[in-house]
Structure I
Amino acid sequence: MNRKLRIAMIGGGQGAFIGAIHRIAFSMDGHYQLVAGAFSADPVVSKKTGEELLLDPSRVYPTYQALIQGESKLPVQLRADVISIVTPNHVHFDPAMMALEAGFHVVLEKPMTFSLEEARLLHEKVKSSHQSLMLCHTYTGYPMVKQARQLIEAGAIGEIRKVFVEYPQGWLHTYLEGSKQKQADWRTDPTRSGLGGAIGDIGTHAFNLAEYVTGLQVSRLCASVNTVVTGRKLDDDGAALLQFNNGASGVLMATQIAAGAENNISIRVYGDKGGLSWKQEDNNSLRLEWPDRPAECWRAGASYLSPHATHNTRTPAGHPEGYLEAFANLYRNFALTILAKENGATPAPAWIDFPGTVEGLRGMAFVETMIRSNKTQGWIDFIQ
């Protein structure tokens with residue numbers, strides 16, 4: 001690497017917790033420099049955020065359109081290389097398409113778009129362009145999630161037979177949007193969130209984790225999607241029976257009404273030789289279980305881990321890493337890939353291990369398939 005990538009942000013201004021998360025993540029390894037932003041739909045908030053971040057006032061823009069147009073006019077050695085879009089779902093597609101058309105690489109919050117049709121169009125746009133897009137499925141950035149994927153790929157637990165993945169949250173167990181709480185307000189609004197509530201917000205994370213760790217794809221599912229809290233306009237609770245393309249079966253659960261639950265996304269995978277399990281509340285551990293010998297606990301930072309896991313680990317064993325580091329891993333791998341290609345080199349396999357439009361398209365198809373299955377009250381093929 002011979003330079004830092006210049007990055008601009010759309011969204012993530014004052015009061016948006018995810019904005020600060022992104023700024024910590026892309027700053028952690030020194031691969032990016034924040035140079036510009038349109039941080040809010042409110043120009044006053046955008047301006048104040050730019051002042052807090054000590055940005056050049058001429059590069060703090062009132063709208064995302066102004067940002068993309070303004071940065072496009074700057075000399076190539078000054079303009080942003082990457083635009084990170086951290087807005088509600090209904091403001092994903094248009095700025096992403098506009099940024100790609102203007103020659104910027106894109107980082108995009110999940111779910112990828114507001115609708116499946118938008119996801120298809122964005123996927124085709126990236127395929128036909130010279131720019132790259134990274135989708136923020138953060139949990140795939142954990143080193144022990146990567147270790148789980150590597151073990152399964154190597155056949156350590158044999159042919160996959162059963163998958164359990166769940167994401168229980170409790171923060172929406174009451175009608176929180178009634179108080180106009182910012183995060184609840186847009187996530188439960190179908191005009192801003194899209195077709196799915198909890199299914200789109202965290203169900204896509206569980207779905208992505210299941211496909212990433214196993215290396216399989218869901219081919220059919222049977223869903224139950226519910227709205228538990230009175231007055232809520234979108235689902236807040238869902239589950240599905242899954243069938244994978246190798247014949248394995250699974251269960252997915254995603255809920256935001258489990259009072260007291262935080263963010264303990266977890267996965268268990270069983271093959272014909274053994275099983276493994278991982279959970280975010282103990283993210284530095286990976287448990288393996290065998291029918292003929294004692295269970296094992298593999299730990300982040302240990303010398304026996306795969307190159308992919310080691311590449312995504314920063315500290316020696318026993319020094320815990322967490323959510324911010326997992327997020328930073330996605331940003332670092334994205335930067336290393338962009339810079340390698342810029343220099344005419346082939347990115348290392350561990351560098352290109354970040355989610356993109358393929359995963360984003362699968363996620364939006366998952367939401368659509370869940371809703372359709374719930375309406376038919378039966379098994380349906382996964383929408384392509």
Structure II
Amino acid sequence: MKYNFDELVPRRGSNSYKWDSAGSEDVLPMWVADMDFRTAPAVVEALRKRVEHGIFGYVKVPAAYYDAIGDWFKRRHSWRVEKDWILFTTGVVPALSAIIKALTHPGDKVLVQTPVYNCFFSSIRNDECEMVANPLIYRNGAYSVDFDGLEKKAADPRVKLLLLCNPHNPAGRVWTRQELTRIGEICLRNDVFVVADEIHCELVYPGHQYIPFASISEDFLHSSVTCTSPSKAFNLAGLQVANIFAANPAVRKKIDKALNVNEVCEINPFAVEALIAAYNEGEEWLEELRQYLLGNYNYLKRFFEEQLPQFPVLALEGTYLVWVDCSVLKQSSEEIVKMLLEKEMLWVNEGSMYGEAGDGFIRINIACPRQLLIEGLNRIARALK
């Protein structure tokens with residue numbers, strides 16, 4: 001490989017939320033979704049040049065920003081994203097909160113498919129809406145959409161939105177065109193607007209394809225918005241940048257107002273430079289990253305098959321977040337995570353934080369050098385055997 005993903009870059013003491021939130025230096029964090037790799041060299045160089053300028057005033061987002069986004073999605077995903085669709089903001093979670101605020105009233109209902117990204121719940125709650133769960137079907141070690149349940153729940157006139165996670169965190173599914181089409185048709189029939197969180201879209205593995213929900217049809221395009229960011233793929237979460245693609249002008253106007261009301265309508269100079277560099281010059285780095293992450297997943301899968309076969313590891317179609325079924329222990333996921341932390345100083349996420357449907361599971365972040373992954377797996381084996 002041209003890029004060294006085996007390099008151990010010390011993060012403790014760098015004000016890292018992932019590494020510096022632990023009470024002890026002996027804790028190995030494999031929880032929150034950022035990576036222990038340096039970002040693409042092109043991004044580092046772009047930021048270095050910007051720092052050397054030495055003046056960090058208010059930002060006017062340039063045409064190059066919009067061009068980089070449009071070129072990237074056209075080149076990689078065969079989807080033409082128009083400049084005037086794009087609303088920038090500080091992150092996908094602020095985007096979700098602004099979208100919910102813009103498109104609902106207090107007391108409205110919002111559909112989610114659990115287990116799902118936990119910030120969906122807080123965004124719904126903070127905008128005074130009611131969360132309605134349509135749990136995914138877990139059968140034979142794999143997840144699928146409960147279309148019958150979705151149809152019934154979408155028929156409630158108080159349900160205004162569906163928050164769609166594509167690819168799905170934490171289940172690791174990359175929804176197929178057929179699945180997305182069925183979801184979209186149900187929502188259209190019931191006048192439910194789709195909010196697609198597609199932040200993990202670049203982290204999809206061979207045999208699977210990310211399909212932008214809004215690219216499937218004109219009806220879907222105008223009855224949905226899409227949230228994206230380079231932050232997951234290029235490890236830029238701390239730079240705080242995300243984009244909302246809203247083709248429907250009336251919807252876009254409402255969301256733009258909500259972004260302003262929430263005061264998340266500006267981005268910083270480093271976010272602009274990082275996004276342009278990542279999308280224009282980071283593709284080769286990203287391809288090697290995906291190979292390395294797949295190698296990590298395959299190593300973890302073999303390890304569990306050989307050392308802990310009673311704990312099914314779900315297929316990882318996308319993301320770097322591995323979902324492990326620990327139901328054989330007959331313990332809550334909180335108890336399992338507490339045991340791992342107390343016995344072996346390993347920090348992973350409890351499945352229950354992603355909804356009741358996640359209880360009995362744990363989520364493991366494998367976006368780290370192989371040496372750290374191996375150490376984490378050995379700690380899991382010692383704790384669970």
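Tabulated data
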| read-out | value |
| --- | --- |
| Origin of the value 10.1, where mean projected area of the Cα convex hull in nm², for residues 2-153 alone was derived from one of I, II | I |
| Structure responsible for 20.2, with mean count of other Cβ atoms within 10 Å over residues 10-17 calculated and labels I, II on offer | I |
| If Cα extents along the principal axes in Å is computed and equals 57, 56, 37, the structure in I, II | II |
| At a computed 2.2 (distance in nm of label points 7 Å out along Cα→Cβ at positions 42 and 66), which of I, II | II |
| Structure (I, II) behind the derived value 0.95 of FRET efficiency 1/(1 + (r/R0)^6) of positions 34 and 226 (r between Cβ atoms, R0 = 35 Å, to 0.05) | II |
| For helix-only ellipticity at 222 nm (-39500 (n - 2.57) for each DSSP H run of 4 or more, over all residues; to 500) computed as -12500, the structure of I, II it came from | II |
| For 2.0 (distance in nm of label points 7 Å out along Cα→Cβ at positions 74 and 106, calculated) the corresponding structure among I, II | I |
| Distance in nm of label points 7 Å out along Cα→Cβ at positions 82 and 186 - structure with the largest value, from I, II | II |
| For 24 (relative contact order in percent (Cα under 8 Å, 6 or more apart), calculated) the corresponding structure among I, II | II |
| For 11.4 (mean projected area of the Cα convex hull in nm², for residues 162-313 alone, calculated) the corresponding structure among I, II | II |
| Structure responsible for 18.5, with mean count of other Cβ atoms within 10 Å over residues 114-121 calculated and labels I, II on offer | I |
| Test item: distance in nm of label points 7 Å out along Cα→Cβ at positions 138 and 322 calculated as 1.1, pick one of I, II | I |
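No value in this document is a laboratory result; all are computed from the given coordinates. Note that the structure is a prediction, hence the values are computed from the model and not measured. Cβ atoms are built from the backbone, for glycine too; each structure is taken alone.
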